[in-house]
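Q: So, here come the structures, one by one.
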Structure I
Amino acid sequence: MKVVIPLAGFGTRLRPHTFTKPKPLINVAGKAVLGHLLDKLAPLNVEEYIFIVGYLGDQVEAYVRANYPIKARFVEQTEMLGQAHAIYLAKEHLQADTPVFVIFVDTLFEADLTNLQQDGSDALIFVKEVDDPRPFGVVTLNERGEITRFVEKPTTTENKLVVVGLYYFARSLPLLAAIEQLMARRIMTKNEYFLADAMQLMVQDGMKFHTRQVSEWLDCGRADTVLATNRYLLDHGHDNSAQLTHYAQTIIIPPVRIDPSARIARSVIGPHVTIAANAVIEDCLVRDSIIDEGAFCKDTLLAQSLVGRNARVEGRFRAVNVGDSSVLGFA
């Protein structure tokens, strides 16, 4: 099986952080979002990972090479023509007609990834039932549980099975053929080639698509949802408060994830705080926040905040969203 991970987008909803760092490398619960995803895939028998990279893609490659001993290939997407176009760029590496798992890095998940190849199924699409599906893409099923239609941003709430960004295809060549047909016919949505439209062509050609529900679906596309994902991960196995050394005149309220190299003094930290390597926190109250590598925070109260790499925050008593190498307050 090969895994294709498209991650060439600009991450505009996470600016200012994504001006200097690609969205997949945003720190959540002590690790890049991409790192959490690759950890989830580790038990699978993956022949090769194909990363479709774009803006700041060199950082993605450097991160993977430094942290994961996997067979990895990096393909650049120079034109932002959509999801299906991104996958098609991996064409020459998918010619063996092997199974392919397409995963978008906007979200993390809790799901059963065993037995992906179901008898008689051409594809397995992971879904989540939600109360309001209108902002997302959904699937409709027939009486046999097979997908009959993909609908992007439905106008009603009748169908609540939302597609979450994980797609397993038993064979790569039919997927590539559908994308080729999509582009030849110029079937576009908002000037982009969507994977959902390619899959709809496959269903219309008689291919059998089934679904599998995820138990958790964690968005990492906006500042507020990054913080929500950070909270979930800290609550579910990523808290390291029990291993932390003593910090001078400081109270730690679990769950937290604090890098051992961080320096903290005269502060209250937690709950739901991630502090990355070499950050310095002095005379602060910090909760429900992520403070990235090398950041300096002093005399401040932070809640529901993102502080970028090497940023400096002083004397602020509010929620902040501060990008890398920025200064807020008096330096």
Structure II
Amino acid sequence: MQGARFISVIVPVFNGAQCLRQCLAALAESSYQHYEVIVVDDCSTDNTAEIGRAARVSVLQTASRSGPASARNLGVQHARGDIVLFVDADVVVRPDTLARVAAQFEMNPDLAAVFGSYDDDPSAKNFISQYKNLFHHFVHQRSNTEATTFWAGCGAVDRKVFLEVGGFDALRYDKPSIEDIELGYRIRRQGYRILLDKALQAKHLKEWRLASLLRADILCRAIPWTKLMLERRENTNDLNLKTSDRISGVLVALLIPTVLAALLWQAFFYLIGVILAVIIILNATLYRYLLRRKGPFFTLRAFFMHILYYFYSGTTFVLCSCWYLVFGKP
């Protein structure tokens, strides 16, 4: 393809043998042919590296277990493309994914980065996986196309811009966390443009369980994201930090003392109903979406999961903020 921009697809992976083969097979089916694939093995103990070599792609290995941020940085160091597309090892792209990325950079000369979302048909069929994936899909699909952050599950960056801002912060984020969000903040602060392409969708293969979801959402996202916002005074009204989400979080926090009060005074039962009704109204678009996709029983279960989500996210924010006020740092 003469004149086409060369894309380096970078796949960080640790013990990803279960998913990597599907990830690489999907990339091999790409309709866009001007690209390379670099698998960065973060010291896996399974046959991840062998799967990469069998797929006839470049395979690099980190010097020690250091997390996806460091693995992606290593991949960029060896990349030949002027666009670097990050794809997680448990993500399956579509045949037109690379072509869409190339087209976005072609149509938008001022573009520094573009990212998409998971599709609405995750591989794992258990409830937690379906809920988590559909919630992610919904949040990205309702968000502003002119983004203030970045997502590395399936997202591309102009290599020059990536190097200019210093890449992923591998020292601070040595485990899977919000390294992509933090990178997006730095790109935006430099005045560059980031685009959310809602048609740039890929399938997620990860199977979530309640314990793994809570661990990831609280330890790997809520705590470090709150710390980042407090340190840099980032106050975005996008993705899952919209005003309606903040109000919902406050209402869920009020639910607990209201329920306790209702055990003593019956009148508080009415207040519980009012709080739940307001939460439903604020999130009606999400619940209608889940109702169309999965039916009433799934939506009812998702509602209680959503309440739990607001509870632990809001609690994390309050505790980290109190720590910041007392000790002067997150």
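Bear in mind these aren't lab numbers, they're just calculated from the coordinates by the rules spelled out. On a predicted model such as this, the values are computed, not experimentally measured, just so you know. Cβ atoms are built from the backbone, for glycine too; each structure is taken alone.
Q: Here mean count of other Cβ atoms within 10 Å over residues 24-31 has been calculated and equals 24.0, so which of I, II was it run on?
A: Of the options listed, only I reproduces it.
Q: Of the structures labelled I, II, which one yields -5500 when helix-only ellipticity at 222 nm (-39500 (n - 2.57) for each DSSP H run of 4 or more, over all residues; to 500) is computed from its coordinates?
A: Numbers: I: -5500; II: -16000.
Answer by label: I.
Q: Matching task: 0.15 is the computed value of FRET efficiency 1/(1 + (r/R0)^6) of positions 192 and 272 (r between Cβ atoms, R0 = 35 Å, to 0.05). Pick the structure from I, II.
A: II
Q: Consider the structures I, II: one of them gives 4.6 for distance in nm of label points 7 Å out along Cα→Cβ at positions 48 and 304 as calculated from the coordinates. Say which.
A: I
Q: Could you figure out which one of I, II the value 3.7 for distance in nm of label points 7 Å out along Cα→Cβ at positions 32 and 64 was computed from?
A: II
Q: Rank structures I, II by distance in nm of label points 7 Å out along Cα→Cβ at positions 168 and 248 and report only the one at the top, that is, the highest.
A: Result for distance in nm of label points 7 Å out along Cα→Cβ at positions 168 and 248 over I, II: largest is I.
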